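Derivation of every value follows stated rules applied to the coordinates shown; laboratory data play no part. This one's a predicted model, so the numbers in the text were calculated from it and none came from an experiment. Cβ atoms are built from the backbone, for glycine too; each structure is taken alone.
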Structure I
Amino acid sequence: MYLDPVAFRIFGFSVYWYALAYITGILLGLCCMLKVNVRLGAPFSSCTLESFVNWGIIGIIVGGRLGHIFYEPEVFLENPLHIFAIRQGGMSFHGGFLGVLIAAWGFSQKKHLCFWRFMDILAVATPIGLFLGRLANFINGELYGQPTSLPWGVIFPKGGAEARHPSQLYEAFFEGIVLWSILWYTTRTQGSALPPGRLAGIFALGYGLIRIVLEEVRAPDSAFNEAFFDILHVTLGQALSFPLLVLGLWLLLRKGACLRSKRR
């Protein structure tokens, strides 16, 4: 199966589906944040949420790319300039998550905002980006699954002659559609009654569980990942998702107290 990772070309410049996925995800994510903010009683002004976009983009790109280097160190040791080839894919969710977490913490401290309430709003928007990002992974023919005999198996150019699980589509459905639906429904039914950190906890716990389960059908995406599995008998993705489970459980069990700040 071959899907061109280039969406279109204009004036000799190639525009990749991966880049379009990020741009669309950020725009739709902002729209979602504005709606969720209203449902939670408008703790922040629209201007505040809009002003975070640049912080979030930096956190996603820097964190995601550094995380990808951690996943595939051999690629970057061979060609250090590959770090700038973002349009061709190669972003780690765990790295991007940490990057956004740090960006949100710095932003909330600067603006005197309730950090966990701010993370609640970001949590609902994140599955949108995950959904589009996984579709871009599928088009790029990367992060595919283990060999399978199931009728929906896909032969990827980089995966040899065997049909493989389209694990990118599994993740797009569960990490994107299912997780977003749960969070969206929760904001609709409970609204401002939700304690700070509750939505962030649902997201962290949900993503951690989904990723750990789906890693079972996902092929190792690097020699480092495969070596990591041989030593600990868990994939690197599973190991990095366990802390999300712990964070999610802690957020769901805590009282949810948060220092209030003026609406900004």
Structure II
Amino acid sequence: MSRVDVTNRTIASTARVNGADLYHEIRGNGPPLLFIPGMTGDGGMFQHVAERLADEFTVVTYHRRGNSLSPPPDGWENTTIDEQADDAAGLLHALHLAPAAVFGNSAGSVILLNLMLRHPDTLRGAFIHEATLPPVLANGAEIGAAFQAMVEQGLATSGPRGAQEKLCRYFFSDANYDNLDPELRNRMLGNAEVFLGIELPALVQFVPDAAALSACTVPALAAAGIESRGHWVHDSSAWVADQMGTSLKEIAGAHTPYLDHPDDLAQSIRAFCHGLG
């Protein structure tokens, strides 16, 4: 079933994809543009950017399987980045919107990188923003240990939701986290057990094949926030750009510009899509 929000022309529905029911929202009309969410699994974080781009594009946001309004399939106890990429490709095909321009941020960019390699036919272009790939960095083991310590401290003091909040504050900033819509924030925290217990092991182990990235013909942009300079997510973004033989594009903001720089991010995505022809 679908519901239509007449005020902002949003169509909300679910699609059966690879054995999962994926909740998604469609705004606007024009060339298709898909957003892949990262750690929280909730496409609601992209609302403000999606609304700004709906004047020109058919913008699709979705909740990844097992997150928020996309229920976990029966017996689903683990995932892979292949499965996540297959879901994104499957959703585009189910909606008859392939090939599409796709934006991914953080862990969503990790999924997007794999989507480029597994399903290049579904993509007109890939906007890869701050892919979280500690294993490709010289200090990757140190980053991983600090990340694990953060998770363990959060679990010990306040359970999965507390650990998820710590991670959100780390990646989003305290101000962005505190300014989240309360309903969205509650959904994000409600996804803690899925992220920590099911998704995180796959995410921390995945590294895209460098040679395959170099040979990939999908038009792609690797981007990082100007305010992320000196942070490891900026370094891993530079690694992605190097593998693709391109220059790293710096844009406004830090790791979550869709929260605090939606106008700037929308402009950057619009310019990228225009360049695809």
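Among the shown structures I, II, from which was the value 25 of percent of Cα pairs over 27 Å apart, for residues 22-149 alone calculated? Computing percent of Cα pairs over 27 Å apart, for residues 22-149 alone on every structure in I, II gives 25 only for I.
helix-only ellipticity at 222 nm (-39500 (n - 2.57) for each DSSP H run of 4 or more, over all residues; to 500) computed as -20000: which structure among I, II? Value -20000 for helix-only ellipticity at 222 nm (-39500 (n - 2.57) for each DSSP H run of 4 or more, over all residues; to 500) corresponds to I out of I, II. Comparing distance in nm of label points 7 Å out along Cα→Cβ at positions 14 and 38 across structures I, II, the highest figure is found for I.
Here Rg and Dmax of the Cα atoms in Å was calculated and came to 18.9, 59; which of the structures I, II was it taken from? Corresponding structure: I. Ranked by relative contact order in percent (Cα under 8 Å, 6 or more apart), structures I, II are topped by I, which has the highest value.
With respect to mean count of other Cβ atoms within 10 Å over residues 62-69, the largest value across structures I, II is given by II. Calculating distance in nm of label points 7 Å out along Cα→Cβ at positions 126 and 254 for structures I, II picks out II as the one with the greatest value.
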